[in-house]
1. When mean count of other Cβ atoms within 10 Å over residues 80-87 is computed for each of P, Q, which one produces 11.6?
2. For which of P, Q does Cα Rg over 2.2 N^0.38 Å, for residues 120-247 alone, calculated from the coordinates, equal 1.04?
3. Quick check: -8000 is what I get for helix-only ellipticity at 222 nm (-39500 (n - 2.57) for each DSSP H run of 4 or more, over all residues; to 500), calculated from one of P, Q. Which structure matches?
4. A value of 4.5 was computed for distance in nm of label points 7 Å out along Cα→Cβ at positions 16 and 184; which of P, Q is the source structure?
5. Which of P, Q yields 1.00 for Rg/Rh (Cα atoms, Kirkwood Rh), as computed?
6. A value of 23, 17, 13 was derived for semi-axes √(5λ) of the Cα gyration tensor in Å, for residues 40-167 alone; which structure in P, Q was it taken from?
7. The value 18 for relative contact order in percent (Cα under 8 Å, 6 or more apart) was derived from one model only; which of P, Q is it?
Structure P
Amino acid sequence: MCGIVGLHLRNPELEPRLGELLARMLGEMQDRGADSAGIAVYGNDAWSPAGHGCVSVLEVDVTPADAAAALTAAVGQTVEAKLVDETLVISAPVQSEELLAVVKATYPDALIAGFGADLTVLKGVGAPRDLALRWGLDGASGWQGVGHTRMATESAVTPSGAHPYAVGPEQCLVHNGSFSNHATIRRELRAAGVGFDSENDTEVGARFVAHQLAQGKDVETALKEVCTTFDGFYTLLVSNHDSFAVVRDAIACKPAVIAETDDWVAMASEFRALAHLPGVGSARIWEPEPEVVYAWTR
């Protein structure tokens, strides 16, 4: 049992409140998964400045100052690095893929938590409410946020096992459930040249979706391919640089609820995570149908 939350803002006036709203959503899902948690925030200038590539890094033993100096020398542009709890957030005025390549070359054993032009991914082990405080999530602005609270069933409780999985540029996936044929699909993806950072079944889903998107498919088509290829029980929330999408398996036994207003679209495993959102009393609220992809674009 895990908890999923996501918030896609349509009204720019709400963007200063994204972190405040997302933190409460995440906290409401703590009893669905208190092992670990993670978030993805889009459009926060403090973590991922406009016009900069950004890479979120875990499991690297280096100070922010030393990382900034080493990466600045390698990139040839000023690189900024800041530690947000356990995550080293690195940004520079270059393409995110270029910055990612330099980070990987400089710190080959580091875990890449996410990368993209306006994306920051933070993960940690511990209670989600405590993690939100350590991240300073309440004060974070942005236009879209995704979160996950984990109760581990398929792999160890580590930052690498926490969601979101952000394995493609500006892409994130969070998952409640389990994929029963993930080992087979992992082997097929490895044969196609796709690498993995963990044994988590969710990473297989994220790598599969990223592989589909890299082949030119859109998010909706990629998620339809998930329904065709994967066995198991699951609810997925996938986000990227301009979209937000939800899909459930054919039986739809994992809980999910979507709410939509003119100001925002939100999704969570349970309604209580949405109950505090502004204007929720007049929102259109529904339970997503099995194998129907619901997608919104910025």
Structure Q
Amino acid sequence: MEYYPLDHDADEIRLLELIPSNGDADGFVECVLAHYPLHGLIRTDKCISKTYGSYPEENHDPSSSRYDWGDYCALSYVWGSSAPKDLRTIFVNGEPTEVTANLEAALRHLRDSLEAASGLMFWIDALCINQSSLEERSREVKRMKRIYETAKSIVVYLGCELENFDTLQNLMNQLGRASQTGKSTLEFINPWHRGLDAFQKAARSIYDLLSRPYWQRLWIIQELAMGDDNTRVLCGDTRLRWGAIWRIAGALAEGFASTRRELEAELSKDQVDELSETVWRIG
């Protein structure tokens, strides 16, 4: 794929428009890559509605876009292996382009997402930066913080569907209600309450969620900090809020001594130790 130089005077970035599958779920991922200026905001707020839908951009109105050309999301993800056997072909501007299997899977889910359907485009480092140009890579890496901060929203892709998601959702709902009523983590996991039981039932799902390679990334906290509690986290087609995940990690970090026995009833000691390291990193 041929890249053309960005116009730095216009503060240009490249953005991807994902073409919907139109029912062909197994068809190649297709997208359009083009240049767009970050100068010339027509609205300075992010215009995120918290009134409708489960997630802010699920009802994105194109008229609320901040630029005359539209608006964009930034994708936070793990590149994955770039070994030849792990590469997949997508089509960018009609040309075959190889990307990692994890990115291809992310694009496959995002192309029919509510974000793409409402006209939002995507900034994705592997494709929106000319990776073959050392000069451009060096320059654009320095701009990444601003690109994420400027994005209307951040979307996190963790990989495939979660194991036993219903138990995790139940725990998230319980922690959310406890938070709304002002109940502390230690009160929630008090043996007289149902918190410990909920953690044990969701142990495998928690491990499935928090043992993924994404949480080992160096820049994860910086990228997530540029979003908010409503940042969407995708596991396959399952959509979670970052705030709900953060509450689970925070509760485990605060009360790990109290929950460890319940977790070890479902997980191995090594898995529990791994989980402990992750929740201290992100909780």
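Throughout, read-outs are computed from the coordinates displayed, never taken from laboratory work. Given the structure is predicted, the values throughout are model-derived calculations rather than measurements. Cβ atoms are built from the backbone, for glycine too; each structure is taken alone.
1. Numbers: P: 18.1; Q: 11.6.
Derived from the structure labelled Q.
2. Details: P: 1.04; Q: 1.28.
For Cα Rg over 2.2 N^0.38 Å, for residues 120-247 alone, the value 1.04 is produced by structure P.
3. Values: P: -8000; Q: -12000.
The correct label is P.
4. Working: P: 5.3; Q: 4.5.
Matching structure: Q.
5. Working: P: 0.94; Q: 1.00.
Structure of origin is Q.
6. Working: P: 23, 17, 13; Q: 26, 21, 14.
Derived from P, not from the others.
7. Numbers: P: 24; Q: 18.
Computed on structure Q.
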